[in-house]
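These are the structures, in structure tokens.
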Structure P
């Protein structure tokens with residue numbers, strides 16, 4: 001049983017990055033207080049007292065140190081490092097002074113194109129339900145860049161409840177590592193990144209789990225989304241991810257939430273960049289679940305999708321697709337029980353009182 005990546009034991013990598021992140025998290029709290037990166041309560045937010053953000057710095061620094069110890073340098077990694085630094089800088093500035101959504105989107109798109117073209121990290125074909133779709137190189141550049149921006153923002157969007165984005169990301173990194181182990185592709189770049197990121201996010205989670213002592217802020221959520229998208233594209237390149245179904249279903253909750261948020265804002269004739277308090281986790285709170293119960297429910301649903309993805313990779317395609325459909329129906333049923341796409345009339349009346 002091979003439990004080594006680049007001649008290092010997987011559990012050692014997780015332990016070291018976990019400790020680095022856990023040690024650095026309290027320091028990022030002091031930095032946030034010093035530079036004024038504080039998340040103040042408002043009607044849209046759930047927390048009742050000011051909370052420091054910038055916790056994502058602990059995850060980022062743990063990732064950098066972890067890769068310096070356990071990883072190997074390459075052109076792809078140089079592009080990932082440069083892109084990651086710009087994303088972290090963007091989030092850092094936004095956590096201190098809010099940046100308009102269109103400017104954040106533009107920076108993300110530039111970063112995405114840089115990583116795709118310079119790092120040559122893109123998918124040239126997509127396997128979906130047994131169909132192989134080959135894509136023109138330049139179209140692939142465009143689609144891969146859009147993919148990076150979309151996943152980056154989907155993780156950013158769900159970061160509205162203590163521990164939610166951190167936990168969802170950890171489940172993703174763990175699932176990719178398990179899939180690589182099953183396929184005997186444990187030496188790929190996507191796997192070392194997944195394992196390092198798993199340790200880094202788990203080290204931060206105790207500080208971010210409700211009641212959170214510190215938020216990761218856009219510094220963390222944008223970086224996690226960026227790394228998730230990069231790992232997915234790398235997986236396509238070395239065939240760790242065998243189908244488009246795998247990353248999409250592991251990320252079912254954030255993708256669903258993002259798509260519904262876009263539709264909801266369009267239906268209300270609002271900009272899709274304007275935040276609201278109608279996300280999936282908000283809906284669970286409206287159903288009288290506590291913040292802890294809400295994130296545990298979302299973790300559980302996400303673990304179910306991740307588990308079916310492992311079945312899919314094992315070759316039980318028909319069974320996996322059947323289970324995917326069942327899970328999708330259950331999720332849609334739960335969503336239809338909420339007012340995630342619209343507000344009840346009584347809420348509209350309250351708005352104008």
Structure Q
């Protein structure tokens with residue numbers, strides 16, 4: 001009923017117009033009884049406050065943004081992003097927020113984007129995919145005063161709020177499992193080592209070897225880029241070192257590694273066991289089901305958005321972190 005006004009809702013609820021406004025904008029200074037009365041009338045009438053008026057009254061834009069730096073080349077091929085965005089979009093829908101996506105390819109894109117999102121009134125807060133070493137964009141966003149939540153542990157983890165899983169512990173669990181099942185020469189294809197996720201997953205690998213009394217063998221470690229092609233090329237470099245198991249820091253790299261192992265004439269898992277990370281639905285050969293670390297990516301996005309909205313609502317600038325649980329999913333690619 002588009003013709004209804006705040007005054008109409010106030011009259012039907014038996015409260016003042018300002019009380020209706022406070023309920024609509026989730027203001028804390030409203031009694032529970034009045035809030036329930038107003039909400040009941042809104043539900044009965046299907047009243048939808050005009051977006052511009054809502055923003056004017058609440059001093060909010062009711063819009064948040066997701067910034068994905070340096071991702072234009074991988075956005076449409078990496079299954080991580082659709083899962084992440086699904087979680088964020090679902091949380092936005094529940095909270096009546098509009099969701100804007102910013103993809104950037106280079107520094108020029110970053111400068112243009114920063115000039116827009118740092119402008120007062122453009123949006124209420126930002127979600128930002130974790131950065132690389134030397135990338136100052138998170139610092140600039142944090143210093144701008146814009147509410148900010150980072151997806152993944154940032155290098156400046158004591159400065160900003162973030163949501164992540166425990167990548168170190170997750171990989172330790174995977175490598176511990178390989179060692180318990182009798183593997184001795186465990187290789188790894190790491191993620192990019194200029195990112196916290198790449199660094200943390202490699203640390204989980206080395207931690208497990210150390211606590212199980214095994215030395216670090218450089219010939220069993222190569223750095224990938226989270227893509228299938230990098231998994232394929234890096235696995236070919238590892239094969240001469242004769243690993244009996246591989247931990248790949250993403251499912252896509254595990255898929256590339258499987259292709260290289262099969263081309264080499266070896267069997268999975270009889271000759272080499274393979275573990276990935278993510279638990280995506282990837283086109284892995286039907287004869288091989290991938291053992292992997294499952295991370296709740298859609299929930300990851302959902303939790304990040306809810307944390308951001310809590311920061312916006314309560315104007316709480318103290319850094320907070322939310323660490324979600326991962327799970328080792330054992331399938332037929334390991335023995």
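FYI, it's all coordinate maths here, none of it is from the lab. None of these values were measured; they are calculated from a predicted model. Cβ atoms are built from the backbone, for glycine too; each structure is taken alone.
When Kirkwood radius over Cα pairs in Å, for residues 74-273 alone is compared over structures P, Q, which one is greatest?
Top value of Kirkwood radius over Cα pairs in Å, for residues 74-273 alone, among P, Q, belongs to structure Q.
Computing helix-only ellipticity at 222 nm (-39500 (n - 2.57) for each DSSP H run of 4 or more, over all residues; to 500) gives -13000 for which of P, Q?
Q
Give the label, chosen from P, Q, of the structure having the highest value of FRET efficiency 1/(1 + (r/R0)^6) of positions 138 and 322 (r between Cβ atoms, R0 = 30 Å, to 0.05).
Largest one: structure Q.
Comparing relative contact order in percent (Cα under 8 Å, 6 or more apart) across P, Q, which structure shows the greatest value?
P
Quick check on the output: 0.00 is FRET efficiency 1/(1 + (r/R0)^6) of positions 114 and 266 (r between Cβ atoms, R0 = 25 Å, to 0.05), derived from one of P, Q. Which one produced it?
Q
One of P, Q was used to compute mean count of other Cβ atoms within 10 Å over residues 162-169, and the result was 26.9. Which label is that?
The value was obtained from structure P.
On mean projected area of the Cα convex hull in nm², which of the structures labelled P, Q is highest?
Q
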